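Presented below are the structures under discussion, each in the form of structure tokens.
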Structure I
Amino acid sequence: MGTVTIGVSIAVPEPYGSLLQQLRTGFGDSAAHGIPTHITLLPPTEIDGGDLVAVEEHLTEVAAAGRPFPMRLSGTGTFRPLSPVVFVRVDEGAEVCTWLQKQVRDASGPVPRELQFPYHPHVTVAHGIDEESMDRAFEELADYEAEWSCTGFALYEQGPDGVWRKLREYPFGSSVVPPQGGHVRGSIPSR
């Protein structure tokens, strides 16, 4: 069946998503057209295509344990000089995003994934472009604000053309048959 490259993320809803994607393109990030605006829960991960069903079942379980939560973006940050990224900060909802990504990457699940850097929820607005454009992105979005109620996440697959396409959405609190054997995952943190 071959391998596929997947990712799991929280989509930034409209009108915010399109606006940030257009701005990212305007800063000179040529990859922006193929990357829906998002907060990553599982970075690009190559899996065997035959494992996709197990991944979908796992994500259904993770979503069933989740509940909608407030999400707020505010201002900018950067990972430079460690990584050439400028981002919009997750000002509210970061704790839940951190919990979710741990559940998605659970070592006992189908996508146990070690991260290259410690997890830091964010919305990338510039990646791998010249320093002047990175500075411009950082400054122009310094006062950026957006907020919404996050009601779930989605599974994406990267096509051979480099474009990420949504395979399935996972709304929080959806019913699921519990796994056999009584293994219970953690619960979503309360505020």
Structure II
Amino acid sequence: MTGKKNNRRTLYTKRAIRESFLELLQHKELEEITVTDICHNAGINRGTFYRYYRNPPNLMQHLQDEVYERSMCLIKKRFRGDSCVVLKTIFEVLKDTDPEIVKFIIDKRNGYALLEEIFNGAKEATRPFLMQRIKWLTDIQFDYFYAYVTNGVIGIILQWIHSGMRHNTEKIEKMFMLILERSKQELEESGSEFRKLE
């Protein structure tokens, strides 16, 4: 029983710290927020904050890591060679995350790096599937194609977030699949022109 109580207390305290942090981010830049600000706002002492986080940037990193780990876990579980599953999974994780957290961890300054990390994590799982679909594709050509596709997808996700996360993600996924299929077709049909990219 004591373990459950302590666990509930820990969850409650972490939630209070995060809510305080997110509230402060509405008015201040990350670099301007202090541990004292967070503690005062959350009604806790500094020792309690340091039990869970080193400083405000470390707290931000924890929030980003949680989204990254949930995304990668679901992508690995679901991936069957369909590159659209990556976009669908990221949308699902972001929709299941507090919108305030999403807004701050995937902002214009830091958001690209987090999404790029997720797509880098899925890259090697995608490689054999795509190279099987486009027979002449070399490793170097795959790297360029993957960079092209993932940069576009990251732009799509950032646009969706900056638009208030209110647009229908299924329609966005379908639009992306049409673009991806057209790109694959073009590569398959024009293969001989690109074979000497090395």
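Where a number appears in this text, it was derived from the coordinates with a stated rule and is not lab data. Bear in mind the structure is a predicted one, so any value in this text is a computation, not a measurement. Cβ atoms are built from the backbone, for glycine too; each structure is taken alone.
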Which structure, out of I, II, was helix-only ellipticity at 222 nm (-39500 (n - 2.57) for each DSSP H run of 4 or more, over all residues; to 500) derived from, given a value of -25500?
II
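For which of the structures I, II does the calculation of distance in nm of label points 7 Å out along Cα→Cβ at positions 26 and 154 return 2.3? Can you show the working numbers first?
On the way: I: 2.3; II: 3.0.
Only one of I, II returns 2.3 for distance in nm of label points 7 Å out along Cα→Cβ at positions 26 and 154, namely I.
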Using the calculated result 5.2 for distance in nm of label points 7 Å out along Cα→Cβ at positions 10 and 138, pick out the matching structure from I, II.
II
Figure out for me which of the structures I, II the number 3.1 belongs to, where distance in nm of label points 7 Å out along Cα→Cβ at positions 18 and 146 was derived from the coordinates.
II
When Rg/Rh (Cα atoms, Kirkwood Rh) is computed for each of I, II, the largest belongs to
II
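For which of I, II does relative contact order in percent (Cα under 8 Å, 6 or more apart), calculated from the coordinates, equal 31? It would help to have the intermediate numbers written out before the result.
On the way: I: 31; II: 18.
Comparing all candidates, it corresponds to I.
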